[in-house]
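Undergrad: Each in structure tokens, the structures are laid out below.
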Structure I
Amino acid sequence: MSIAVNVLVVGVGPHTRLNHLPALAGAQEAGLAGTVTGIDLPHAAASVIEYGTPDRPRRMPVIAVQPFTLARRTLPGGVRRVLEGVVERERIGAVVVATEPSAHLPYALWAIERGLPVLLDKPLTVHPGASTDPAAAQAIADDFEILLDAYRAARRRDPRMVVSVLSQRRWHPAFRRVRELITEVADAVNCPITSIQSSHGDGQWRLPDELVDLGYHGFDRGYGKAAHSGYHHFDIVPWWLAAGERPGKEIDEIEVHAACTRPSDFLAQLTVADHARLLPGFAARNPYTAQDLYRLTAGHGEVDVFLNLAYRSHGRVMALGSHSLAHTTFSQRGNLHPIHGGLYKGNGRIGQEAHIIQQGPFQALHLHALQTLHGDEGGNDRRAAGGADHIEIHVFRNNRLRPDWQRHHMLGFTDLIQGDGDSAVLPTQRSARTCAVTEFLSYLAGRTPRTELASDLSDHRRPARLMAAAYLSMSRRWANGGRPVAPVLLDFRAAPAESTASPLAALEAAR
């Protein structure tokens with residue numbers, strides 16, 4: 001008989017409240033989760049947080065810990081003592097790490113070393129100044145090796161130990177279906193993915209004064225879009241590429257070149273004067289001159305970043321790729337003052353995502369989630385083209401070569417639903433996030449075998465290195481005064497069964 005596990009949630013900001021707490025409430029209903037306790041900085045721990053549904057309201061106490069330098073790899077003694085006290089008092093059996101990502105590493109290491117199963121939010125880690133300091137960018141790759149070594153040591157002590165990464169597209173029915181289609185063609189013709197174009201825009205319109213005054217999911221720590229949501233693409237693209245790899249065609253190296261915009265570029269695209277003309281009341285609210293804003297945002301992280309990639313095997317290019325990751329895209333914001341005091345969600349943010357995959361002359365896949373409505377809108381039109389939940393996959397196959405293949409067909413929202421009834425998984429990001437939380441807790445309850453876990457930490461070396469490579473390219477270009485620099489080359493092999501390398505060894509491949 002399974003026992004519900006008591007959960008400690010480290011970080012209770014808007015992301016946790018929107019995504020994790022509803023999933024944990026569902027897990028409590030299903031008997032997978034027991035009590036839920038929060039940990040956060042004093043200003044966030046001032047009151048009990050309410051979550052759940054109107055008919056089943058729940059309350060989460062939040063325990064305060066003191067802030068610490070984000071460059072640390074280990075928790076300060078005072079923070080550790082608070083956590084240890086909560087673990088003993090509340091009989092904690094699992095930890096969700098959902099803090100600001102530059103604090104992920106010390107919290108995750110503490111939990112792993114203590115033998116507590118971890119559900120780790122994306123990105124795995126990031127460091128202040130990653131887009132301007134090559135050492136901070138390189139540390140993203142180093143961090144993965146440190147986490148993996150700690151995880152493997154914990155598993156030797158307790159084989160049931162698990163660290164799962166909440167990169168929810170691995171559970172999303174549309175992204176899983178794309179992977180199945182890639183596998184089908186690779187099995188039939190031995191052809192890997194030969195090119196892949198991926199783009200994501202979230203329609204955030206951050207006004208000039210908000211670049212300085214609104215820090216949540218901002219740019220003031222020296223990183224931006226690639227850390228905010230880029231990890232989803234850094235994870236899902238290698239996950240798809242792996243589905244097409246076959247003996248002799250395994251990817252072992254990547255070449256990455258990045259170009260990005262920063263707040264100073266955005267302020268040239270849409271000036272302070274432009275904003276004053278477009279939004280009545282902005283000039284009266286804004287306390288900063290253009291010169292103030294350029295000075296205050298110097299060294300800030302990327303707003304938009306585009307990557308060009310080559311994925312190699314034994315010196316030969318197996319696939320070409322591109323990532324277009326942008327905050328500055330089509331938006332429905334028309335209000336001067338942000339609703340709910342921040343820009344994390346709402347305020348006209350519209351997600352538009354597309355992936356085009358070519359598998360030689362045999363298959364093309366187009367996945368599109370092109371919305372004109374955000375999640376609070378849509379009504380009966382949520383699943384229609386442009387609706388908040390609209391998604392589709394176009395499948396093209398060479399039926400002149402294989403008459404049993406269909407030349408073209410399209411899979412829409414209804415086609416992509418997995419299962420039925422209350423247990424159905426919808427092709428939405430919210431449903432996929434719920435699956436991630438449920439799978440983690442179901443494994444701890446003994447209901448899901450390890451072989452079915454979709455996002456074990458050991459499978460995230462490639463995403464971590466792709467993110468590190470993106471920031472290495474950005475930071476080197478910054479150090480070179482914005483002028484082009486040589487592409488970044490990194491070893492891109494998946495993590496071996498057992499690692500023998502030093503966790504802090506240099507990871508950049510020599511040619």
Structure II
Amino acid sequence: MSELHDLSAVDQRRMLASGELRSTDLVDHYLDRIDAKNDELRAFITVTDDAARERASELDTDRDRDASAAQDIEANPLWGLPFGDKDLTDRAGVPSTYGSRAMLGYVPEESSATVQAMDAAGGISLGKTNTPEFGFPSYTENLLDGGVARNPWDPSLGPGGSSGGAAVATAAGLLPFAPGSDGGGSIRIPAAACGLVGLKPSRGRIPGGSGVDALAGLGVEGPIGRSIEDVALLLDGMIPKRTGGAPRDQFALTAPVGERSYLDALSHPQRRLKIGWNTWSPWATHYDITLEDGAATALQDTIRLAESLGHTVTEVTPRPFPDYVDSFRAIWQGGASAVPLDDEALERVETLTRWIVEEGRKLPASVVVAALRRLSAFERQIIADYEPYDLILTPALAMSPRPIGWYDDADGDRNFIQQCQYTPYTSYLNVAGLPALSLPVAVDPLPWGVQAIGRPGAESTLLRFGRELERELAWPQRHPPVW
């Protein structure tokens with residue numbers, strides 16, 4: 001017999017809209033799941049059960065009092081659905097640790113823009129999902145009490161990062177879906193490691209996490225879910241709308257003409273696509289990038305499936321860009337230099353964080369400016385190289401999920417190289433501002449993902465293509481042992 005967490009977010013929303021399911025029952029179910037499994041998995045760093053139950057009760061009461069509330073539910077894509085705030089985003093009155101002991105005791109007075117958008121869309125936060133310190137690394141092993149998140153497929157392995165807690169919660173059925181953020185792969189990495197769908201939107205797509213105000217435009221916010229439909233629904237809920245559907249933020253892109261929402265766009269037929277593929281990485285000019293057999297097999301199997309569905313698939317290799325490595329490192333470190341940590345606070349952070357911040361503060365402004373200029377040139381080059389194709393397929397990760405403690409916690413430079421070797425295909429899409437979708441195409445016995453890269457603003461094409469693959473591979477029915 002199916003339980004509530006066996007249902008997709010879209011099915012849960014249909015039941016909420018019809019009155020078949022009450023939000024209080026759904027929230028209670030997920031809070032019970034969190035209570036039973038979070039000690040083992042550490043998906044959540046903070047659980048706000050009282051606030052969640054109060055919010056769910058208010059929604060149910062409003063609906064009971066107003067017979068016309070069904071129209072409001074239809075207009076609010078996340079009405080009554082639970083989610084978790086990544087602990088790099090602020091929710092007023094709830095502690096924000098940013099994964100760091102240096103921030104213990106900090107309670108923001110104002111919620112971040114995307115948190116406000118999801119609340120306005122009817123969502124219910126159950127707490128703060130785990131993240132590495134300040135979101136810097138691609139693994140989730142911070143030094144807070146309970147800060148080491150574990151992969152639901154094998155708890156001896158990590159879930160990736162920095163949206164590691166969000167992915168663990170979704171994969172283990174502690175949430176129907178979860179928002180994340182992605183400055184170099186932080187949505188796609190844990191999605192691939194945990195057998196989920198993860199979307200890094202185009203720069204500017206989500207107003208509250210547009211990337212427009214980030215150094216080099218790297219960091220954006222986006223959805224993680226078990227299915228393409230659920231990811232599309234959460235994407236809709238992360239984009240605030242004015243009356244009539246116009247985005248509130250001047251930097252936000254609008255949905256393609258003729259589509260009311262990203263969920264609605266999935267019902268439109270997908271034309272046959274011209275698809276490119278490669279295993280190219282800009283990090284390979286400096287570091288040894290080795291693709292594991294499982295990753296290579298997952299990519300080739302996906303190529304064959306795409307061809308069997310009528311798409312044309314051709315290998316394409318971007319032009320080299322040797323300046324990428326030094327330029328990205330300068331921006332990564334330069335951005336870290338602005339983290340508000342004095343000398344005393346730096347003594348309480350992890351070795352990697354201290355190394356990034358201190359190295360960044362040594363950089364002359366001229367080095368950062370030159371790096372920005374070079375990465376802007378890289379952005380133009382990669383967009384031009386991929387322009388002839390509707391989408392590009394690459395591996396999501398070069399390796400299977402890494403064991404807990406695999407990364408060097410003493411040598412910052414070696415740690416950085418290890419991250420690049422594990423995740424060599426993700427960060428350059430942040431530099432280019434392109435949308436990219438991690439698709440959980442295989443489990444053998446651990447998850448393997450493939451990354452689909454779209455043209456600027458082409459999230460709908462990515463989602464429809466992902467839906468085609470999902471229908472063939474049925475990945476929403478795959479669950480980790482802790483399910």
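The numbers here are math on the coordinates, done by the rules we state, and not lab data. Note that the structure is predicted; figures quoted are calculated from it, not measured. Cβ atoms are built from the backbone, for glycine too; each structure is taken alone.
Undergrad: Upon calculation of Kirkwood radius over Cα pairs in Å from the atomic coordinates, which of the structures I, II produces 23.9?
TA: Computed on structure I.
Undergrad: Which structure, out of I, II, was distance in nm of label points 7 Å out along Cα→Cβ at positions 189 and 429 calculated from, if the result is 1.4?
TA: Derived from II, not from the others.
Undergrad: Between I, II, which one scores greatest on distance in nm of label points 7 Å out along Cα→Cβ at positions 13 and 461?
TA: That would be structure I.
Undergrad: When helix-only ellipticity at 222 nm (-39500 (n - 2.57) for each DSSP H run of 4 or more, over all residues; to 500) is computed for each of I, II, which one produces -9500?
TA: The value was obtained from structure I.
Undergrad: State the single structure among I, II that was used to calculate distance in nm of label points 7 Å out along Cα→Cβ at positions 205 and 469, giving 3.6.
TA: Of the options listed, only I reproduces it.
Undergrad: If mean count of other Cβ atoms within 10 Å over residues 157-164 comes out at 31.5 when worked out from the coordinates, which of I, II was used?
TA: That value comes from structure II.
Undergrad: Ranked by FRET efficiency 1/(1 + (r/R0)^6) of positions 77 and 397 (r between Cβ atoms, R0 = 25 Å, to 0.05), which of I, II sits at the highest value?
TA: II
Undergrad: Given a value of 3.1 for distance in nm of label points 7 Å out along Cα→Cβ at positions 293 and 437, point me to the structure among I, II it was derived from.
TA: Computed on structure II.
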